[in-house]
Structure I
């Protein structure tokens with residue numbers, strides 16, 4: 001069982017990083033020749049990435065939602081993520097080719113992903129009485145004290161930076 005860290009913690013990273021969300025959705029439950037193969041494709045890719053930290057994956061965490069499974073991933077850079085996705089010697093390209101062969105556009109299984117590049121000081125997190133989780137598992141896990149006490153300070157607004165919100169764009 002994961003160690004619980006009593007108190008309040010945050011994730012700290014002085015470098016940019018990438019958040020990559022990816023998953024699949026079962027659109028037709030009885031398409032048993034389709035979606036179990038899609039579901040089985042991701043664990044070997046994550047295992048491959050964990051065996052080779054130089055590829056750039058910082059952390060991956062699976063989650064389940066109605067009709068699907070997703071993986072929250074933290075990457076060192078978009079270039080690392082892109083390189084892995086296009087590496088002819090990695091597990092991703094064969095899995096992608098199989099998805100296109102088996103499912104294609106028949107609608108039985110949906111797939112999705114979202115990619116976010118995050119600059120230092122442009123994110124905020126808090127973990128209270130939790131094991132290392134999410135971003136805090138990928139980067140430095142820091143107790144919340146002093147200048148990290150408020151969400152505004154953790155996101156960088158307390159350091160003289162302007163608020164970076166949709167309203168200000």
Structure II
């Protein structure tokens with residue numbers, strides 16, 4: 001009887017097959033990385049927007065609760081890149097009564113009507129804005145930008161925050 005030689009010496013992959021598989025894996029990984037980075041940037045943007053609204057609501061809540069029998073407000077310190085919740089009618093980042101909240105460096109926040117973050121002051125007990133806005137504007141608009149996305153936070157005379 002004749003014996004059949006079943007052994008094949010050509011086991012394994014060729015160089016071209018390995019290069020193709022490595023290329024496909026590389027494309028899948030790079031696509032996943034790009035998608036992750038865009039998601040992460042969007043998350044930072046939404047987080048900063050939520051942070052600003054939370055800070056505004058905290059200052060308004062303190063004013064309405066008449067904490068320390070004074071107005072409360074929010075401003076932005078561009079030298080240290082911080083939001084400040086302050087007491088009274090003047091923003092003083094170095095006051096011991098001021099609460100400092102770090103801002104995200106890659107997100108720009110400006111007023112639609114000026115080139116800087118507006119100082120927002122809420123009246124004690126009512127939570128209305130002070131000084132009152134003119135009927136023409138009737139609201140403060142804070143614009144948030146990250147180079148790609150943009151969003152507005154609006155505060156009307158009654159202190160209502162819409163976003």
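Values quoted throughout were computed directly from the atomic coordinates according to the rules given, and no laboratory measurement underlies them. The structure displayed is predicted, hence computed values, not measured ones. Cβ atoms are built from the backbone, for glycine too; each structure is taken alone.
By the measure FRET efficiency 1/(1 + (r/R0)^6) of positions 14 and 142 (r between Cβ atoms, R0 = 35 Å, to 0.05), tell me the structure among I, II with the highest figure. That would be structure I.
In this comparison of I, II, the computed figure 40 for relative contact order in percent (Cα under 8 Å, 6 or more apart) is attributed to I.
Taking 7.2 as the value of distance in nm of label points 7 Å out along Cα→Cβ at positions 22 and 126 derived from one of the structures shown (I, II), identify that structure. The correct label is II.
Please state which of the structures I, II yields -7500 when helix-only ellipticity at 222 nm (-39500 (n - 2.57) for each DSSP H run of 4 or more, over all residues; to 500) is computed from it. Only structure I yields this read-out. Computing mean count of other Cβ atoms within 10 Å over residues 62-69 across structures I, II gives 12.1 for structure I. Once distance in nm of label points 7 Å out along Cα→Cβ at positions 30 and 110 is evaluated on every structure in I, II, the highest one turns out to be II. Looking at structures I, II, which one was semi-axes √(5λ) of the Cα gyration tensor in Å calculated from, given that it came out as 60, 16, 13? Label of the originating structure: II.
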